[in-house]
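These notes open a run of structures that come right after.
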Structure P
């Protein structure tokens, strides 16, 4: 798969890596990020004064206890929620001050998402599901088809493009979800426990796919309790009670 990934995921991956290695400007910079919310009449501090930099081309794995703040941190990186205090910069841009429309545009163009649940539309083929992910970009139909086809090929599913999700294995469905995220050519891929619903053999395939994407130059931030994923990571963070510490 490695050569196919390098060739078919797009020149944007290597361009991202080249840019990061030459300028060494952080892809993400979080400064004193706090997130507080109310739960059953009490105040919960999900994030406490988080300072964090993530460089272009890194594979960062985040681990921690249940309720420790992992998903909240990923939501901040994905512009899915706003901090109560502090700032989040993506590629030098303070995304905490953007309006809702600008944030939606940022998510559509710059951030790819992969979740534990595949979130595929059961009545659409693999190709159509990937194309649906490109709808916010308002591409010409020919460009949308080309991107979706290339993304499916890059994850080894060119021969399954016409299959419905119900005709695919769990691992294949997750590959479709990854292809959907890749097709937009994002700056960063955010993954929330992407191997959680898979058997061990299939988990290893998906681990390998993420590693190949990373080595091709894609920036990846992943929440995963999977120790095998952590061993592959370029960098491991642990979060507990809203505080982030560097593990390795």
Structure Q
């Protein structure tokens, strides 16, 4: 398993280009023709994690995903679109299936992060007891080696990670911790790229696919950062620039 991750990493370190690595790759395809599907992680009914101040993850995901689409279009990826903005309760495999039906060339799934339950402590906020963990912070990126375009998915993840680092963001290493619920292979520590084969939204997709965890919302300070409009814009722009870099290198 680890040997495969190292092998795939070598394939992309030289330039983040893997021409023709997936069925959707079309020679000479300009950015304007590249279809990017942006998935809003979770839904109204199943909102994901809860922040240190009681805000559902889905709300964070929707705000960031909207901005990512706007910045993708501004970067020339004018066919970028938001999947299921209404927040219907679509399972992860169904989200990948929708991207497949839309013939997307790239799939991004936007999420915000938490920690394993044993790290959570209690505090009072607005008169209610909430759970928090200030131990971990930062973004993380995930690909699946079961995705048929896994090499291109790594290249996409590395392009996004490089752009996030250049914009001043720092990845979190906590998903590599050897404990139940984590222990993910950290393929590229500098860019925060992990291998997670079991994510259906990634392995059921037929195109390069990356899941973005934008930050740890149970961290009280990072939660405030993640709600700051200027920071959110900066992160969305960095993600879009990484995608555009990948798409330009893989026409």
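Values quoted throughout were computed directly from the atomic coordinates according to the rules given, and no laboratory measurement underlies them. For clarity, every value in this text was computed on a predicted model and none was experimentally measured. Cβ atoms are built from the backbone, for glycine too; each structure is taken alone.
A value of 2.5 for distance in nm of label points 7 Å out along Cα→Cβ at positions 30 and 198, calculated from one of P, Q, originates in structure P.
Here distance in nm of label points 7 Å out along Cα→Cβ at positions 142 and 166 was derived from just one of the structures P, Q, and that gives 2.7; the source is Q.
One of P, Q was used to compute distance in nm of label points 7 Å out along Cα→Cβ at positions 78 and 230, and the result was 3.2. Which label is that? It traces back to Q. Which one of P, Q has FRET efficiency 1/(1 + (r/R0)^6) of positions 46 and 182 (r between Cβ atoms, R0 = 35 Å, to 0.05), as calculated from the coordinates, equal to 0.95? Here the read-out was taken from Q. Ranked by percent of Cα pairs over 15 Å apart, for residues 150-213 alone, structures P, Q are led by Q, which has the greatest value.
From which structure (P, Q) was P(r) over Cα pairs in 10 Å bins from 0, in percent calculated, if the value obtained is 7, 31, 37, 20, 4, 0? Structure P accounts for this read-out. Out of P, Q, which structure matches 3.6 when distance in nm of label points 7 Å out along Cα→Cβ at positions 206 and 222 is calculated? The value was obtained from structure Q.
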